[in-house]
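Have a look at these structures, which come just after this line.
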Structure I
Amino acid sequence: MRDFVHAIERLTADDFDADVKELAGLLVDAVDDGASVGFLAPFGHEEAAAWWRSQAPAVADGSLLVWVCREGSAVTGTIGLALASKPNARHRAEIVKLMVHRDARGRGLSRALLATAEQAALDAGANLLLLDTETGSTAEHVYLTGGWTRYGIVPGYAGSPDGTLQDCSFFYKRLTASG
């Protein structure tokens with residue numbers, strides 16, 4: 001079996017701009033593979049790149065932290081952490097767009113990216129994380145086995161890439177310095 005070496009790095013605003021093309025490819029792969037990440041098929045590379053570019057101001061002002069996982073020079077995964085801006089909400093943040101390319105799955109990248117974002121949340125003073133994901137998905141399994149608490153399921157919450165309405169599970173995780 002081939003050993004895979006990956007590196008996770010937080011993107012600066014300049015890095016983010018330079019990586020939009022690869023991030024777009026990752027997003028297209030997720031949608032093509034049926035992931036419910038907010039987009040409907042058909043979904044092209046230009047549309048994906050435009051969406052990523054629309055996130056650049058939040059990356060630049062620090063309200064959205066984005067990491068990529070690289071294997072060699074290829075981006076094989078990403079995760080975002082959206083920090084709350086309201087004074088009464090600065091203790092919480094939201095995990096957004098955790099994606100791993102289908103050819104890189106099964107190597108622990110989702111868990112490694114999630115651990116990176118969780119530590120960054122703590123470092124930023126956020127000790128409560130929130131996220132949502134399609135009920136019954138592989139992603140849901142990652143959260144259920146990773147110490148996250150499901151606090152509800154909303155039927156027909158979001159459309160899958162083919163437009164079929166899917167149930168969505170909502171999760172939270174309280175973070176402590178000791179894990």
Structure II
Amino acid sequence: MEIYLVRHTTPKIEKGICYGQADLDLTHTWKTEFKEVKTKLPSSNDIKIISSPLRRCALLAQNLGKDLTLDDRLKELNFGDWELKEWNFIPEKEINPWMKDFVNVQTPNGESYTQLASRVFSLAEEVIASKEFKKVIIVSHAGPIRAILAKILNIPLKNSFKIKIEYGDVFFITKEDNQLKLITDINL
């Protein structure tokens with residue numbers, strides 16, 4: 001099995017704004033970015049595509065093929081009350097505990113990174129266990145992709161933010177003898 005983890009292209013939002021599950025549009029460069037992403041993926045009609053339903057992922061996924069499933073488990077971290085607020089204006093008494101332990105501390109009316117990882121792992125396990133697909137493209141966000149890569153690389157979730165993931169990045173994974181192997185080189 002071949003698995004391609006794809007991060008969405010550039011969202012239309014100002015820098016310094018907290019966003020996770022906010023349903024953002026893409027910047028005006030999306031067509032060019034889509035073309036670049038496609039050059040990193042196999043061209044085939046027998047590819048299963050699974051995507052976050054948020055527009056910044058779903059639009060890209062729709063342009064990659066026809067066999068598409070949208071799955072809420074691939075959404076970015078739910079920042080709850082912090083969604084679309086400027087990071088600098090989130091009260092210190094709220095953000096400091098989260099900054100000290102973002103893996104386990106839940107955002108107000110949102111979720112923790114551990115909760116994100118749990119839902120993403122359940123989807124990943126289904127994909128890995130499937131005998132139906134030979135090639136799968138998963139279109140998601142930096143948080144879910146980091147969680148999956150941390151699991152494959154056997155590193156703690158707290159260290160997964162050392163993995164650089166740019167907009168439109170693609171990570172290639174193979175499954176052989178029930179073992180996942182990251183083919184794409186990354187620097188930790």
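What follows is calculated from the coordinates using simple rules that are stated; it is not laboratory data. Model, not experiment: these values are computed from the prediction. Cβ atoms are built from the backbone, for glycine too; each structure is taken alone.
Structure notes:
- Which entry (I, II) yields the derived value 3.4 for distance in nm of label points 7 Å out along Cα→Cβ at positions 67 and 115: II
- Origin of the derived value 13.6, 41 (Rg and Dmax of the Cα atoms in Å, for residues 19-106 alone; candidates I, II): I
- Structures I, II were compared on volume of the Cα convex hull per residue in Å³, and the highest value belongs to I.
- Here FRET efficiency 1/(1 + (r/R0)^6) of positions 99 and 171 (r between Cβ atoms, R0 = 25 Å, to 0.05) is compared for structures I, II. The highest value is that of I.
- Structures compared: I, II; top value of mean count of other Cβ atoms within 10 Å over residues 27-34, i.e. the largest, recorded for I.
- Structure responsible for 33, with relative contact order in percent (Cα under 8 Å, 6 or more apart) calculated and labels I, II on offer: II
- With FRET efficiency 1/(1 + (r/R0)^6) of positions 91 and 123 (r between Cβ atoms, R0 = 25 Å, to 0.05) derived as 0.15, matching label from I, II: II
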